[in-house]
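Asker: Multiple structures are listed underneath, in structure tokens.
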Structure 1
Amino acid sequence: MAIQRIGKKPCPLKSGVRQGMKYMIGAIAGDIIGSVYEQYPIKTKAFPLFHPKCCFTDDTVLTVAIAKAILDDRNYLKAVWESGRKYPHAGYGGAFIHWLQSIEPEPYNSWGNGSAMRVSPVGFAFDTVDTVLQEAARSAEISHNHPEGVKGAQATALSIYLGRTARDKTLIRREVVHRFGYDLDRTVEDIRPSYAFDVSCQGTVPEAIIAFLDSDSYEDAVRNAISLGGDSDTLACITGGIAEAYYGPVVPRILKKVKECLTGDLWQITEQFCQKYGIEKSNKST
């Protein structure tokens, strides 16, 4: 299946990737923080960071599945299918439930935001723009092979990659707009009043990226995303992955809460991924 390529050349990047980062925690934490607001959207940033009823959802299950595929054999379909069936009540959409129940699942031309919510490990694991875009497309196309589904995954993964390498919001904005055509010339304040629940990539990914661009910290980015009042766990998952890549590892209290919320096997895979990709081997330019 052809990989969607937008733009002519990879962007120039700055050297000096930071060391000692905990990768992938930010996306999972965003999902957990946003979980209680999916059914009850809010339009404010003033809320308890971890509600007593918060929990991981399908965003986390499938993010960890993509991480497992990268750790093992890059068989995204097998990892996502097996993980989804292991956690059948995590909150999947109807079409994806049907995909999970199939013996030989096939892509179903989805433009839903599921491709973007699970892709963050790709942005952390691979070392060139071309490879990030290629692997993001591969991870999406197992189910979300509509051009918008692929584009949403690629834009998210590229934002994470640029966040951890270039650390330049202007560059992230420019590259995402150039390659994917998203309208990022808005602010959270512009979006919030009229924004509503939206499960599409095209109605979720640009807003999640803007929530990051308008932030001054990881926590502020996640609060921005949830305050839009949409698909809160997915918005915060996407935003959280980008924010962690840019700002650095989440604070210990967030890390502790993520570990408490996850099952043993989900945490084990997350920890293995962090150990392999969380510490850069060198400061060489990527």
Structure 2
Amino acid sequence: MTRNTGPGAKREARAGFVFASPWLIGFCIFLAYPLLASIYFSFCDYSVLKPPVYVGLDNYKELMGDELFWKTLSNTFSYAAIALPLGMLTSLILAMLLNTKVKGMPLFRTLFFIPSLVPQVSLACLWLWVFNGEHGVLNTLLLKFGIEGPNWLGNPAWSKPALVVMAVWGGGNAMLIYLASLQDVPTSLLEAADLDGASGWQKTLNVTLPMISPVMLFNLVMGIIGSLQVFTVPYIMFPNGTPERSTYFYTSYLFDNAFRFHKMGYASAMGWIMFLMILALTYGSLRLSSKHVHYQGG
């Protein structure tokens, strides 16, 4: 097969570059340059207001001795350790329930998906009202059952659980992905399991879950990235990580270093440490799941 290198091919190539140029320019300006610049700045003392000064590994060494760095890292991982598995499990259960043939199912699917469409700032304002310790909707409802609700926003023991509840409530995207994968499970396999006398639980465990395992892995990876980068809602609901910095997360500390304290080099180093942690967790998830994920046709 010969390659066409005539005038027509060159015109097509030029036309292709012209049409792709807006994306290429945007990629270079808004992604490639900031990415490369952040690597350089992570080795610099850079306040944005003055030119960067190269300091080698000083930013990384300072981070290792920064108590607040370890505090925010601990807060982030403890939140993710609860919110991620609970969110995945809840989304999967809801998807299975919404995959049944019940009258009015499109309405139920819409209602469960709508919370994930609410903007993060509006979501934070809504839950500030729900979790208010004195006049909040949740504590008022609990009081009707004779239960005195906690001070969700002012007690360190309840601040993270409040954020976990919000994360689970807004898990509509993962639920929708699970639902799509459940509808892709071959009915022939389920019918064969019925003929073999398998119970509903056995069909779920031995047929349904293996068939949707690639989607479960996808949601796990996306969940790791999302839960470790939680920022908007806690930053609005809990200024400065109150109470007692129990909700001061890694991304909040990174943001403060960059835009409040003008320590852009320090913040860049934090960003690359987070990138390496997410990369390691993602790689570990892919390796550990290699024996448990089944791809159709593979």
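Asker: Suppose P(r) over Cα pairs in 10 Å bins from 0, in percent works out to 5, 19, 24, 23, 17, 9, 2, 1, 0; of 1, 2, which structure was it derived from?
Answerer: Values: 1: 7, 34, 39, 18, 1; 2: 5, 19, 24, 23, 17, 9, 2, 1, 0.
The read-out comes from structure 2.
Asker: Among the shown structures 1, 2, from which was the value 0.05 of FRET efficiency 1/(1 + (r/R0)^6) of positions 118 and 198 (r between Cβ atoms, R0 = 25 Å, to 0.05) calculated? Please list the in-between numbers first.
Answerer: Working: 1: 0.90; 2: 0.05.
Working through the options, I get structure 2.
Asker: Name the one structure among 1, 2 that relative contact order in percent (Cα under 8 Å, 6 or more apart) of 34 was derived from. Each step should come with its number before you reach the end.
Answerer: Details: 1: 34; 2: 28.
Structure 1 accounts for this read-out.
Asker: For the read-out mean count of other Cβ atoms within 10 Å over residues 38-45, a value of 13.2 was computed from one structure; give its label from 1, 2.
Answerer: Matching structure: 1.
Asker: If you don't mind, there's one more thing I want to ask. Using the calculated result -20500 for helix-only ellipticity at 222 nm (-39500 (n - 2.57) for each DSSP H run of 4 or more, over all residues; to 500), pick out the matching structure from 1, 2. Show your work: numbers first, answer last.
Answerer: Values: 1: -17000; 2: -20500.
Corresponding structure: 2.
Asker: OK, next. Here FRET efficiency 1/(1 + (r/R0)^6) of positions 94 and 262 (r between Cβ atoms, R0 = 41 Å, to 0.05) has been calculated and equals 0.95, so which of 1, 2 was it run on?
Answerer: Working: 1: 0.95; 2: 0.40.
Computed on structure 1.
Since every read-out is calculated from the coordinates, none of them should be taken as a lab result. Nothing here was measured: the structure is a model prediction, and the numbers come from that model. Cβ atoms are built from the backbone, for glycine too; each structure is taken alone.
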